[in-house]
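Engineer: Each in structure tokens, the structures are laid out below.
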Structure 1
Amino acid sequence: MRVGLVGFAGSGKTTVFNTMTGLAVSVGFGGELRYGTVQVPDKRLAALSRIFSPKKTTYAEISFCDIPGEHGSEHKGLSSKALQQIRDQDAFCLVLRDFASLVVEGDPDPLHDLEAFHLECVIADLEVVERRLDRARKEQAPKQELTTFETIKTALDEGRPLRSLSASDLDRGNLRGYPLLTDRPLLVAVNRSEAHVADPMQEKLATRIQELDAAGLVLSASVEAEIAGLEQNEQAVFLEDLGLAESALSRFIRTAYGLLDLISFFTVGPDEVRAWPIRRGTAARQAAGRIHSDLERGFIRAEVVPYEVFVEYGSEQNVKTAGLLQVEGKEYVVADGDILHVRFNV
């Protein structure tokens with residue numbers, strides 16, 4: 001799953017990208033797409049690793065793509081090239097500048113930039129939908145398909161993102177193959193200077209993010225870069241001095257993970273303790289296939305222990321003795337934090 005970092009030039013998104021991935025791609029206007037994979041912070045996995053002391057601990061991962069920002073006198077708009085690049089992403093993170101810059105003209109206006117990005121996406125989606133509607137009417141397409149695209153057009157004409165439409169309002173089965181930007185999950189990251197990193201988000205901006213059915217958070221890319229360069233024990237002290245409970249980058253990655261509607265289940269043992277990412281609502285048999293195709297093909301049952309239960313009782317044997325080991329079939333929907341042991345035969 002890929003999350004595209006987008007934003008207008010000078011927003012600081014490449015600094016965020018470098019800090020997350022540990023890469024050192026050049027910071028500045030233009031450039032090529034850059035890709036990086038990061039671990040998803042998970043205190044539960046860390047706790048399981050301490051209990052089992054495995055040879056290897058493997059965190060869930062998520063891929064980020066740094067998409068070059070627009071610049072020049074018209075930097076508030078997105079070019080057709082940029083729009084095509086962000087269409088390839090599963091979700092977006094829009095980084096908004098909320099700090100003074102020697103490189104970008106004018107005072108920061110994150111609300112204006114958010115509206116500019118949203119408008120560009122709405123216009124791009126309208127172009128796709130209007131072309132499809134014209135063709136569907138000429139070809140006398142099924143009424144259900146026409147209704148779907150007419151519903152989309154109405155929402156876009158009103159300036160509403162498609163992500164705000166529920167499954168009952170919009171049949172997304174007719175949208176396969178259509179790269180509609182406003183239907184993608186959106187995370188808005190407000191990038192500030194160190195002096196204001198602990199300040200709450202402006203009320204108007206927070207309200208507008210909520211109206212767009214997006215998630216939002218505040219961070220300082222320069223501060224996060226400094227934190228990433230510190231030893232682990234020094235990071236907590238630095239964060240405390242800034243009035244922060246944890247690194248914004250950790251919240252950023254977890255939020256992006258959640259935006260993709262991903263959860264983690266765990267496998268445990270002396271060789272490896274591992275988090276496996278799956279879509280929310282995945283059945284046990286398909287979840288087993290994430291571990292290995294043989295487990296899905298020969299699936300018999302899954303022995304399941306919720307993370308909270310395991311931590312309370314301290315060991316698999318104690319859980320069994322208490323009669324709390326769940327034995328589930330292939331249709332069982334795996335929950336976030338489930339510890340699975342798959343029984344199979346091929």
Structure 2
Amino acid sequence: MLLMILTGLAWMMQIMSMMKFLLTYGIKFSSFVYLTSLMIPFIISIIVPFVTFIAIIFIYNKMITENEVTVMAASGLSPWQIASPAIKLSIWITIAHLILNIWLVPVSQSMFYSTQWNLRYGLAHLKLQESAFTKLADGLVVYVDNVSGNDLNQVMLSDMREENNQLLIFAQRGKLVATVHGLSIVTDNGSLQIQGKNGFTTGTFDNMDMDLNLIENDKDASFRVRRIPSGTLLKTVFSQDDMRQHQLTLVEICTRFINPFLNIILALVCTIALLKTSLLRRRASFAPAMAVLGMAFVMALYMSMSNMVTSLTDVGILAFGTFGLLFVLVGLLLKK
């Protein structure tokens with residue numbers, strides 16, 4: 001229930017943050033909902049450790065306040081036995097989290113970026129109205145007398161985006177074409193006028209491909225590390241020359257393969273803080289606060305270290321530290 005509620009809230013926030021995308025590009029609402037829903041696996045992968053921690057602290061604190069833990073301890077159960085349901089739950093969640101990170105998140109993120117690109121720059125985005133001027137971007141206007149699918153008749157295109165290269169095209173026919181670089185209009189039997197540094201130039205043409213160049217300048221647009229399949233990610237980490245992309249790849253490896261084990265670590269932190277305090281027969285009112293502080297410390301430490309990795313050695317150190325902390329916590333829970 002916690003997972004559903006928090007995922008729903010995060011999804012609604014994602015919808016609100018992308019509302020500008022819906023209004024700017026005029027896409028269908030159903031397509032917009034589908035696009036934002038592709039973010040749900042990624043959202044879940046982020047909040048799962050927190051949900052695990054909250055669920056465990058809620059249940060065990062309730063058991064402590066109702067003296068159930070005291071009764072179980074008096075009947076001969078050790079802290080490890082009392083905590084075993086939480087540990088088993090966290091292990092199953094860790095396995096599911098690994099599957100989510102290694103397979104489902106890259107697949108959904110790849111679909112998200114592909115769908116977003118198509119809605120923003122592809123044929124699905126561009127809707128030209130007949131006998132009307134359509135503004136495609138600041139300084140770029142298209143007029144079409146008749147539209148039949150992707151075929152256009154009587155086309156006028158005005159491109160004033162560059163002050164020293166202003167272009168005006170008239171053509172009898174045109175066709176919208178989607179390429180890997182964005183949208184183009186292939187025009188036939190037309191004339192053009194160019195206003196540039198060298199003055200005013202006119203001419204005619206039989207066929208011309210006009211790249212609309214609607215794609216925003218984003219140097220990282222072609223490299224979205226979250227959409228790279230895990231197998232490819234592990235292979236490319238040894239062959240990347242770009243230092244920034246190399247670091248992003250290393251951070252993503254940590255996120256996919258090490259981050260899920262935080263579910264077990266947080267479960268151990270929570271049960272140790274609650275059970276050890278209650279079994280010492282002291283008032284355990286401060287135990288939840290201790291557990292929350294422990295969770296905050298572990299998450300802050302992990303996030304700071306994972307964001308500072310710059311080599312495979314750093315990844316190994318982070319993995320060694322994570323599993324080392326896990327075994328230390330297990331030892332503390334087993335200690336009488």
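Engineer: Matching task: -11500 is the computed value of helix-only ellipticity at 222 nm (-39500 (n - 2.57) for each DSSP H run of 4 or more, over all residues; to 500). Pick the structure from 1, 2.
Structural biologist: Values: 1: -11500; 2: -18000.
Answer for the origin of the read-out: 1.
Engineer: Ranked on distance in nm of label points 7 Å out along Cα→Cβ at positions 5 and 149, which label among 1, 2 comes first with the largest value?
Structural biologist: 2
Engineer: 1, 2: which one has mean count of other Cβ atoms within 10 Å over residues 13-20, as calculated, at 12.5?
Structural biologist: 2
Engineer: Thinking of 1, 2, which structure, once volume of the Cα convex hull per residue in Å³ is computed, gives back 174? Before the final figure, lay out the partial values.
Structural biologist: Values: 1: 174; 2: 164.
Checking each candidate, the match is 1.
Every read-out reported here was derived from the displayed coordinates using simple, explicitly stated rules and does not represent laboratory data. Keep in mind that this is a model prediction, so the values were computed, not measured. Cβ atoms are built from the backbone, for glycine too; each structure is taken alone.
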